[in-house]
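Enquirer: I've put the structures underneath this note.
Since every read-out is calculated from the coordinates, none of them should be taken as a lab result. Computed from a prediction, not measured in an experiment: that's the story for all the values here. Cβ atoms are built from the backbone, for glycine too; each structure is taken alone.
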Structure I
Amino acid sequence: MSYQSKPSADPCVTTFDEFVRLADYSLMDTLNADPDATVDGDDHHARQVFSGHFVPVTPTPLAEPEYVTHSSTLFKELGLSDDLAFNEQFSRVFSGDISAAREPMRPVGWATGYALSIYGTEYIQNCPFGTGNGYGDGRAISVFEGIINGQRWEMQLKGGGPTPYCRGAEGRAVLRSSVREFLAQEYMQALGVPTSRSLTLYVSKSETVKRPWYSQDSYSIEPDILVDNPVAISTRVAPSFVRVGQLELFARRVSSNAHPRALEELSMIVSHLIEREYKSNINQNLGFAAQLVELAKQFRQRLTSLVANWLRVGYCQGNFNSDNCAAGGFTLDYGPFGFCENFDPWFQPWTGGGKHFSFFNQPMAAKANYYMFWKAVRPLLAEDAKALEQFDQVGRDFDLAMEEQMQKMWAAKLGLAEYHPTLFEKLMQLMTDSEVDYTIFFRELSQIPDDVEPLKKSFYVKTSQQLDEQWQSWLQSWRDLVINHGNLAEISKNMKQTNPKYTWREWLIVRAYQQAMQGEYTLVKELQEVLSHPYDEQSQEIEDKYYRLKPKAFFDAGGVSHYSCSS
C-alpha cells in the first residue's frame, strides 16, 4: 500500500494573461446569489443572509504585501510556471487586490453561508443574530474558479477580509496560523492524505492585528497575553469548498419553510456537489434519486478512508464539526489541528475541543458529520420510497464501513495481511505504558526488528525489565505473523511507505513562524522541503534535526503542546 503523491505536469502557463483565460465560474454561473447582495461586492459588514448559495464580495487587499512562499508542487501539478508567484498582477490578486483581475476573471469573489452542528446537534448560538443566518465564510473569499489540466479547481483567500459572515471581526488571518495551514496542507498532500492544497502565502509589511496568545515559556492552558501579529493571506485550493454544514443550511431552510425556493436551492447545491466532486464516480445518466444513493456511498467511502488516514499519520483535526467537514471527503480547515507525538489515544491539541474530538474519537466525529449529511440530503428523496430505503441503508452501514477502513489501516501499519485484534490491543497498551513517539515507533518497527532495543529510540520513558519482556513477547508474536505473510524486505519497504519517517513537530513549526514574523522565511522553506518527502530517508543533518523525540521543555507548553484556535 503506497501513499505517494501523483506525478506532476510540465509548466505551460507562464503569464498572467494565460492564467486568467483558464477562469470558468460554475458556482456563480449555476447557483443563486443572495438577492440582498450588492452587485459590486462591497458587502463587508456582518448581516443576515436569508437565501441564495453565495454572496458576491470583494477581498480586502493586504497593505504592502510581501511574498513568503508558494507551492512549487501544486504549481507544477497545475502546469503553472513558478515565476507566476512573483508576477505583479498574480501577486496582487492573491494578496487580496482583485482589481488586478481581467476578463474572463470576475472583479468580485464570493463567500458562502453554512450551518453548524457539533456531534449531530444543531447550533445557532454562535451566530450574532441568534438565527443561524449570519454564519459562514467570515474571512475566506474565493476569487478564482477554472479548469486546469481537465480538473476544476477553486482558489480561496484565507484572511481575505470581512464578509457578511464575519460576525463583527476584521476578516484577517495572522502569519502564524497562515504558515501552519500552508505547511500542513503541503505535508498532508505529500503523505497521500486527501486535503485542500496550498498555492501561495503573502504577508503584509505594515498591517497587524491583535490576537490572544501565549507568553514565552507559558504553561497556561489558555492564552495569557495579547500579541500584535502581521496579517497574511494564504490561498488554499480544492475542487470545491462545499461543506456538510453548507448542505445542512439549505436543509434547515427547507424544514423551517424559510422561503418558497428552499427545496429547489437544496437540490441545486447537492447537484452542484455531485458535479464538482463526484462527476467521475457517479453515472450522470442515472436518475437524480439513484445519483443521491450513489453519492451517499461515495461520500461514506471517502470519509471513512480519510479518517483512517488521519489516524495512520497521527493527525488530529481538533474541531471536526460539520462546517469543517468537506463534502468532497478531504481534509479542510487547518485551525486547531495537531499531530500526535508522544502517543495518547485522547490527544487533543485544541483547548476548546474536548475529548469528543480527540485523536482516537475522530471516527465517532466523522459518523456524526455523516449523519448530518444524510439528514440534509434525505428530503430530496421524500417522493421515492425505494431510493430512500437504499439511501438509509447506506447510512446504517456507516459503522461497518468505518471499522473495515480502520482495520485495513492498522494491518498496513503493522505489515500484516489482516487485522489481529488481540495483537493490536496489546500493542496499544505497550505503546501507552512506554509513552512511545507515534511516528518514530512505527518507522522503527518498519525495520522489522527481532529485539526491542531499536524501538527504544521512540520511548519517552525508561523501561523496566518486566516491560522489556512484554515487548519481546509481543514482538515475537508479531514477527511470526509477518514472516508467514511473505518476503521481509518487501514487507519492510511497504511499511515504510505507510509509516512516514518525518512528522509535523509543533516545536519546530513554532520556530519557523517566529522567524517569519521577523521577516525571515528560511526555516519555513526548509520545513516545506523536509515535509514534502516524509517517507524518504533524507540527509544525516535533516535526520538529526527532525527525527527525534520532543524535548521535555515543550511538554505542556502553551502554543506547542496545546493552543487556542486564535488565528
Structure II
Amino acid sequence: MIAKLFSNLIILFLFVLASCQVKTDRVERTIPIEILKDKIAGGWAGKMIGVSYGTPTEFVAHGFTLEDSIKWTPSQTNLALLEDDIYVQLTFMMTMDHYGIDAPAKKFQELFAKSGYKLWHANVQSRKNFYDSIFPPQSGHPDYNSHADDIDFQIEADYIGLICPGMPQTALAMANKVGHIMNYGDGVYGGAFIAALYTEAYFETDMVTIVKNALQSIPAQSDYSKIVNDVLLLHDHYPTDWHSAWSELEKKWGNTDICGAGSSYNIDAKLNGAYLVFGLLYGEGDALKTMEIATRCGQDSDCNPSSALGVLGVMKGFKAFPKDYRDHVLAISDSLFDNTNYSFTKTVDNTIRYAKEITVRNGGKASDEGLTIKFQPARPGDLEVSFPKLLFDRRITPFENHGWEFKGKWETKFKADTIPQSRFSSTAGDEALFTFEGTGVSIAGNWDRNCGKADIFVDGRMIRTIDCYFNFSHQSPGNTCIFMITQLPQGKHTVRIVVKNEKRPEAEGTNIYLSEAVVFKTGGKTNEGFKYSFQK
C-alpha cells in the first residue's frame, strides 16, 4: 500500500514538473524535446491501449449503457496492431512520407484506397469512389457518400493533432483536406474536433478547458458543437453522475443517425464524439476510469476510449500511464501495424519529425532542445450540413408490394437457401422502379466482383450511372447503399434503375443486386426545442 502510494506521488510529481516546463501565452508556446516525446508517446500509446480495451464491447450496447464487466488486461494491447483506428491514419502519415505534408487529398485517398486492410462505412465508400474516379472533396460529399456523417474521420484524425502541437488552425486546414476524402459536415467536424483536442492537450492541464478550446475549431452552429456543449452542460449539472448525464443526452440525441436510421445502432460522429467527451470529463484524469466510461457509454465503444485515452496520454505523457500499460506497449513497439510500414517506435519518431517541420513552417523554432510554437487561434470555415433536417421514415425490401415494381428477368438471391436476400438481374434493359412519398431515399444492394453498371433516373431525370463492381475479396459488402438522393421536394417520387449489362474489363459479371429501400422525410429536428429535465 505504501509502495503504491509512493509510486503515485512520483507520477504526480513528474506530471507537475512537466507542466511547469511547458510554457504558454498568447504569443508563443514552448515545450522541451523530452516532454514533447513523452507526450507524443503517450498519445499513440493511449490510442493503442484504449482501442484494445474497448474492442470486445464494440456495438454490444446501443441505446443503453454497458453494465457488464469488461474483461481486459494490458497484454491485449497487441490487438491494436489490427485496428482501423490506427492503421488508416498511419497510411496518411505514409502518404506524407512519400509526397510531403502538402500532398493533395487525392494522394491520401489513393494510398488508403489501395491498401490491403478492411474499411467500413464512409471509408469503404471513399475506397469505392476512388475506383469509380470520384475524388475529394466529392468522395466524401453526401451526394456520393451516404455515410458522410459517420465516425470514420473522427477515429483517424488523431495524427493531425499530434503533429500540430499548439497549432489548431494548421490542424484544421489539414483536417478539412483529409476529412473530405470520406466525410462531410459533422463527419469532418468530428475529426477536426479530435485533432484540436490533441493540439490543446500539449499545453493545457484542465480537461474542461481543453474541450472548450477545441470547440473553437468547428462552427458553433453545427450539431457537433451543440452536442459537445450539451455534454459540458450536463457535466456541470451532474458532476459526479455520468449515468444521469448520459440518460438525458440520449433522449435528445440518441436517434439522429442517418446510417443506422430506424434502429438503435448509431455510428454517427457526433454522438460517439459526445461519448468520448464523457470519458474525458468524468474520467478525472485517470486512465482506467477514462477508458471505462467512454466504453460503457456504448455504440462504437472501441473507437471512443481510443481517442479519449490518446488525448489524456498527450496531456499527461507516456510516463504517467501505469507501468503494466507501458510495458505492454513497449513489448510490441517494433511490431508493424496492419498493412503499414509503421511501428509504435517509428510512429513516435516521425510524429516528432513532423511536429518540428510544421512548427518551423508556421513561424516557430525547432531544435534538439525543443519547440517554440507561434500562437495561432482557430478559425472554422462556413457551416456544412450533410442531411439538413432529414428524418428516417421506413424501410422496404423488394419482396414487399409497397412501391417496388420489376420489369424483365429479375431473379431472387437467397440467404441460407430459404431466406430471400435480394433481387438481381444482368439483362440489359431490365428495370426496377421504386415509388415513395418523402424527400429522399437510399437504395441498397451489393458490391462484388460479379457486378456491373446501371443507370439511375429520379422522376424521369437521368442522375448518373452507378458501377457496383468491387474487387476486395476479403470484403464484398452486401446490403450497402448503391445510390442515395435527398433534399427532394416533399411528395411522390420514383427511382428507376435500368440494368446496362455493361462492366469493367476486370469484372466477372454484370449483375445488379437490390436488397432494400430506405425512405426519408424532412421535418424539424426531433431535438429542436428539447429541454433537459433541470431546464425550465
Structure III
Amino acid sequence: MLVLALAGTLARAGWIQIVRAGSLAKLADAQQTQTITVPAPRGAIVDRSNVELATNKDAITISADPRLVSSPATESRRAAEVLGLDQQGETTLLIKLADRKTRFVYVARQAPVVKAKRLERLKLAGFYFTPVSKRVYPQGSLAAQTIGFAGVDNLGLSGLEKEYNNSLTGRDGKQTVVKDPTGRVIDVRSTTYEKPGTDLTLTIDSAIQLYVQQVLSKTLETWQARSASAVVLDAHSGEVLAMATAPTYDANGAVTDTYEPGSTFKLVTIAGALSEGLVTPQTAFTLPPSIDVAGTPIHDSHPRGTARLTVSQILTLSSNVGAVEISRLLGTERLARWIKRFGFGKMTGIDFPGESKGIVFPVDKWYGSAAGTIPIGQGVAVTPIQLAAAYAAISNRGVWVQPHLVARIGSKSTPAPKRRPVVTPAVATQLMKMLLNVVDEGTGTEAEIPGYTVAGKTGTAQKPDPKTGGYSTYNYVASFVGIVPASNPRLVILVTVDEPRGSIWGGVVAAPAFREIALDSLRHLEVAPDKTS
C-alpha cells in the first residue's frame, strides 16, 4: 500500500510538472504580473506669447486590491492620516477596503507626490502607486472661462479643453510589472512609452484678457448689473485677443448667450440701404416725433419734435424713427437678406463648443410690428461674437473674417479662417465715417480716447418680459462696439452690460468700459496715437 501510494504521488507530480506545466505556469504568471496603464501627459495650452494657461504637474494615483489588504481598519486609518482625510473620508475608505468582492478600488486620485511617497514607504499590503499627471492652470482665473477644464480622467469637460480634447489627449503607455504576494512591485518586465498630447497655442493675449476681466468686474460693481461680457477681436485676422463674461465661471456667454442688440443693429439696416443704392450718407428724411408700425408706436429714445436728419445723422444720433424710415425703403425681404449676409441667424464657426446661431425668424414669421422693431435691433437676438465679427467686417474694408481662438496645434498652424465680402470697400468707408461721428458728436462721446480716433455705436435694448409677453420697462442691455484706431483699425471691442442700475444707456454704461479696455490694450500693443488734434 505504501509503494502504491508513493507511485500515485509520483505519477501525480509528473502529470502536474509535465502535462499541466504550461497552463499552470501561465496561471502563476497571471497572478504575479500586472499590466499598468501609464497615462500620457495632456498637451499644454499657451497664449500667443507662450504664457502657460494650462499645463500638468506630477501626481500619483493610489489604488488597492481589497483581497490583499490584511487589515482594512488599520490600513484605512494609516492612509487617512498620511493623506489628510477627515472622518467621513476615512470611513468611506474603510468600506472600500473591506469589500472583498472586488479586486480594485481607488484610495486617492491624483494625490500630491509628497503624501503619496510617504504612504508608499509604509508598505501597506495591497496598495498600488501609479504616477500620473494632474491638470493645473497656472494663471488661476485668467481666461478660465475660455480654456475650460479637464476632469480627473484628464478628459476635457468644457471650453477649449473640450473642443480640442482629441488633440490635447495623448496616447497612454503600458508597463508590465511583477508583484510579490502582498501586491508590491518587485520587477518591471517591459515598458511601452506614451505619446504626449499636442500643445495648443491660442490667439488670446493674456495681458488684454486681464484688462478685460478687471474692467468687467469694475463695471458690474459700478452699475450693480446682472452680468457683463466683452470680446476683443483683431480687426483684420479674426483672432480673438480676449473674451470674457462676468461674474459667472461659465462665460461661454460671448459665444453661446444671445441678446437683443438694440441700436448697434442699425448698422445692418443702413449698410443694406447704402449697398442697394437707395440712399447716400447725405440723403435727408423729415422725421415725425414717432411712427406707427402695425399699431405699435416707435419713437426715439429722447422726446423731440419733427426733425430733418440725413442718413449719417440718423446713425450718429441713433434715431429709431429714422432707421425705420430707411428700412421701409429697403423692404422686409431685402432687409432679411442683409441680416443673413452679415452672419446673423447662423453660427460664425468659431472653434468653441456650444456656439449659438442666434434668433432670426424667416420673413414669413415676422409678427406685425417686426418690420419696425427688427431694423432697430429688437425682435432679433445675436451673440456678442456675431456682432463683433460684423463690425470687424466694416473695419476690414467690407470683408467678414471668421473669428477663431486657436492659432496653432503643435507646430502646425490651424486652417486659414473663412473670408467673404459683406459690403463693398466704398460702403465700408462710408459706414466708418458715420461711426466716427457717433463718437465725435453723437451718443458715443464717452468712448473717446485721448490721442486716438474711435469709430463705434451705442446700443440700448429693452429686454423681453416673459411675464407680460412684451418688453420690460426697467430691464435693459446696454452695449457699445468700437473700432480703434479708426484711421487704421487694429482692434474691435464689444462690451455688453445686462440689467445695469442707475443708467440704462449704452453710451453711459458700456462706452466707458470700452474706453478703458481699448486704452490699456493699445498701450500694451504699442499702437501709436493717430489723432493729430
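Enquirer: Where is distance in nm of label points 7 Å out along Cα→Cβ at positions 314 and 450 largest, in which of I, II, III?
Expert: Values: I: 2.9; II: 4.8; III: 3.8.
Structure II comes out on top.
Enquirer: Taking Kirkwood radius over Cα pairs in Å from the coordinates of each of I, II, III, which one would give 24.0? Don't skip to the end; give the middle numbers.
Expert: On the way: I: 24.6; II: 24.0; III: 27.0.
Structure II accounts for this read-out.
Enquirer: Follow-up. Comparing FRET efficiency 1/(1 + (r/R0)^6) of positions 154 and 210 (r between Cβ atoms, R0 = 25 Å, to 0.05) across I, II, III, which is largest?
Expert: Values: I: 0.20; II: 0.95; III: 0.40.
Ranking I, II, III on FRET efficiency 1/(1 + (r/R0)^6) of positions 154 and 210 (r between Cβ atoms, R0 = 25 Å, to 0.05), first place is II.
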